[in-house]
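Input: structures, listed below.
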Structure P
Amino acid sequence: MPHKLPHLLFDFGGVIINIDYNRTLEAMRQLGSGIEFTQAAQAKLFDELETGHISADQFRAGLRAHYGLTATDAQLDEAWNAMLLDVPAGRLALIAELRVQGYQTALLSNTNQLHITEINRRLKEQYGLQNGIADCLDRVFYSQHVGLRKPGEEIFRHALREMNWEAADTLFIEDSPQHIETARRLGLHTLFLTPPLTLQDALPAALRAFPA
């Protein structure tokens, strides 16, 4: 009997696109802000942006009100986007090859409209992807659009329902331990990408080891 291919559920930041949160912290400090957040925790303002409960304009207004900033919209956007680094071509090529082999793929990302717009602009400019990262996978699930965030269980359930996937048949690739914990609790298989591991380093071996 042929080996059943697992479904692949990818995180975005730290898995497909390289991220450096410190660059945004430093850029905000240059604007006069004592803003603080980490990969594991962030203030309510950021959660509200990432779940679509506030607009980009409300987010900027919140930054000014909470952190005493007087920066322009363009300056705030530039600082907020400073954490976004590159999307290596090899990662996109690996995902493309896996899709050719018959793997179903989806993205599950905590993100916001400012980052989505900027990343997709770069992907269109660099790789000719007219719809950004959505051109590289079968589906994308952004927290901004779903109205839910990881590590909450419901956003995982939402993605599985929409894809008609079973948790036991799905491999979740992620770089945040709290999100890995939720996925495991729900019965997904997981690949925890910790530096210096990259997608190209770790995913092929994880697929070979996936239970038949």
Structure Q
Amino acid sequence: MTHPPVLTSTLSVTGSGWPLGTASDGEALLPTILSRCEVIRLRPLSIEAVSDGLQTRWGLPAPDAELLAHLSGGRPGYALKLHHNPELLEQRQIRLDDHRRLISASRVERFAYAENLAKDRTTLRAALQTWLTLWRDVMLRAAGSAAPLTNFDRVDEIEFLSGKVDLIVAQGMVKRLEDAIEQNDRYLNARLLTETLLLNLPQV
């Protein structure tokens, strides 16, 4: 069984050293560890706070800071990771552009794309995660929610899709993408799960 890595450091409290551990998923940690810890849940910052911080502390232009704040979902560390690794943003754009083509592609074209994408599980997972953020945005718009969008720079595309599909369809795509990510992590047949997903992708 594998668990997410835990980063440990030392926090000085009243002259004594206390171990401080962080984990992205506390439920995946062993109960014997959790029972000896005081759990402090850290919530994301507001989009505005992250954007302001990127501008004032890191000198980013306002448009760049706003985009990274939305993409990070209020996580300053991830926003900085995107800033320092522009190739991640380039890969995101490629995946979203691919998705835009796929929604109007034929079945043959979708099968061909699935065959190529399924060759590498890491690449597949990254694509699924990116598409999941897009469909969550579509779901929010279809539901009439005013919550901030993750893909702030794709508003026109999100509005277009939310006008073509209803809330039930958007929710269904979110569920299918979540299931596909889980199946990929469990090393199920990558090509089959990718083909199944793309066949269920709405054609608009």
With distance in nm of label points 7 Å out along Cα→Cβ at positions 148 and 172 computed per structure, which member of P, Q shows the largest figure? Q
Can you rank P, Q by mean count of other Cβ atoms within 10 Å over residues 140-147 and just name the one with the largest value? P
One of P, Q was used to compute relative contact order in percent (Cα under 8 Å, 6 or more apart), and the answer was 17. Which one was it? Q
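A value of -13500 was computed for helix-only ellipticity at 222 nm (-39500 (n - 2.57) for each DSSP H run of 4 or more, over all residues; to 500); which of P, Q is the source structure? Don't skip to the end; give the middle numbers.
Values: P: -13500; Q: -19000.
Computing helix-only ellipticity at 222 nm (-39500 (n - 2.57) for each DSSP H run of 4 or more, over all residues; to 500) on every structure in P, Q gives -13500 only for P.
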Test item: Cα Rg over 2.2 N^0.38 Å calculated as 1.04, pick one of P, Q: P
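A short reminder: the numbers here are calculations on the coordinates, not readings from a lab. Because the structure is predicted, anything quoted here is derived from the model rather than measured. Cβ atoms are built from the backbone, for glycine too; each structure is taken alone.
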